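Next up: the structures, one after another.
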Structure 1
């Protein structure tokens, strides 16, 4: 039996800090980080540039006498019906599309067989590729005439509600038809976001609910929907942004008479900001152009406020991380 009498390595002095080598930053990492930062800054600069342009061009309309504004009643009286019509059409579309989109996303992710789900998902995604002018032509040629029976029934049975007071438009070019058309347009956006979020639900959450004896719907209600709540809100806000800025479909379908009214089935309808700009801008000059740009500035701030509110709601309702 031999013993090794060679001295071992000297122990580190007591109190000496242990230094760890710094990670080596590759050139590709620097390029990617710089590119991402530059892209973020560029988006902010573009957004600020758009806001500055709108504000500068809207100043003449903001300081002009009320009699010089189209309508002769001032800028606020000109823009308010447009804001009302924009919000009314977008809210109708959102109220119709969001529940339907969530139901479709749940069917694709948790009920349909795999092959059926893939085919159904492709068909829903194809709706997002249809141009808005096609939706407008479909709305005025198909949906409008087909909805006359429904609008007549609403007037006869729910005419005491201001929304369906009538008289019913004989052409079907009403705010209700616009809302239905916009709902079909934003349906694939909300469905796509909700579907991807539902697929990210932690498998352990679903299996735990089923192991406790929950039915499939109870599992969805207790595990899937709470996890995907922020995603549903995000998709709904994306769809709302699309509905707020839609131009051609609204311009083709809606029969505009001006004013503020909640009646959804009559021929008296307020226009929307985007549709009004598209219809009036080619023939406008001078102060009329500045007035239209001022209405566009209002739409810009409405969209910004909607996105900010959505971000605030999402941050408050972030309850699941997906990692546990």
Structure 2
């Protein structure tokens, strides 16, 4: 058996070229720089909020009073407002986003799916302040006289769903956030569903399954973890949204007890108060709120990434 001689240029090629090593180190340093920025940000927030943690301890997280005159600060009303508004957004956006992703990836023809995908991506590009203005002048009056009035009159016997309706409040903020996180849920869920192997669908179709059965019994179970990851990433976006929420949530200072109460989120509290805060414990408390929000957001994004990796793998599907 004869062997073909290798090309002269290939034989003369150095095994470990300097340019390859330089490229590897450059990419490695770039990745480490991203991590370093996040770590330094967390350290800076912790250092700048140290006065609050030394003064109130973990009681700051459970405190319900924010009184600059008495120098007493608590984060609980804003944590609750953040979680409730994001939960409302998640309840509204998840079914719509999932059904849209299924339609785009499994049902719609490319001629229909392509313009719809473009419109969804365009929705993600709309500035937050535009959503806020639309919420104040259009959405809030509409919800006050229709959806909120119906919920209050029909389901008002449930304590959380009762009470007066204002238009501006927790529910409107949740609806605005639902619209804003839809592109995130739709885009990621669509990619995860598309990553399901075609053999899954073909096997079900070969057994005589309908399109509905293929989607519900072959596609969605396989993509379940990735879909959950998409929802959690959408939740992470909702937790950190500032301007649109600030304009429609009402900026109430108490813990919301009804769906239509005026409230505040961590992000909106920082945005509306920081410029007027005095140097010292008040500024430190606002920075401590930012640290709490950072921890919540990072935790959710880590969980979402792990769930997406379970479907697409750590190097593929994205």
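A value of 0.95 was derived for FRET efficiency 1/(1 + (r/R0)^6) of positions 266 and 298 (r between Cβ atoms, R0 = 25 Å, to 0.05); which structure in 1, 2 was it taken from? Corresponding structure: 2.
Determine which structure produced the value 21.9 for mean count of other Cβ atoms within 10 Å over residues 242-249, calculated from the coordinates; the candidates are 1, 2.
1
Here mean projected area of the Cα convex hull in nm², for residues 178-257 alone is compared for structures 1, 2. The highest value is that of 2. Quick check on the output: 0.65 is FRET efficiency 1/(1 + (r/R0)^6) of positions 50 and 66 (r between Cβ atoms, R0 = 30 Å, to 0.05), derived from one of 1, 2. Which one produced it? Considering all the candidates, the number was obtained from 1.
Any read-out appearing in this document is the output of simple, stated calculations on the displayed coordinates, not a laboratory observation. Remember, it's a predicted structure, so these values are computed and weren't measured experimentally. Cβ atoms are built from the backbone, for glycine too; each structure is taken alone.
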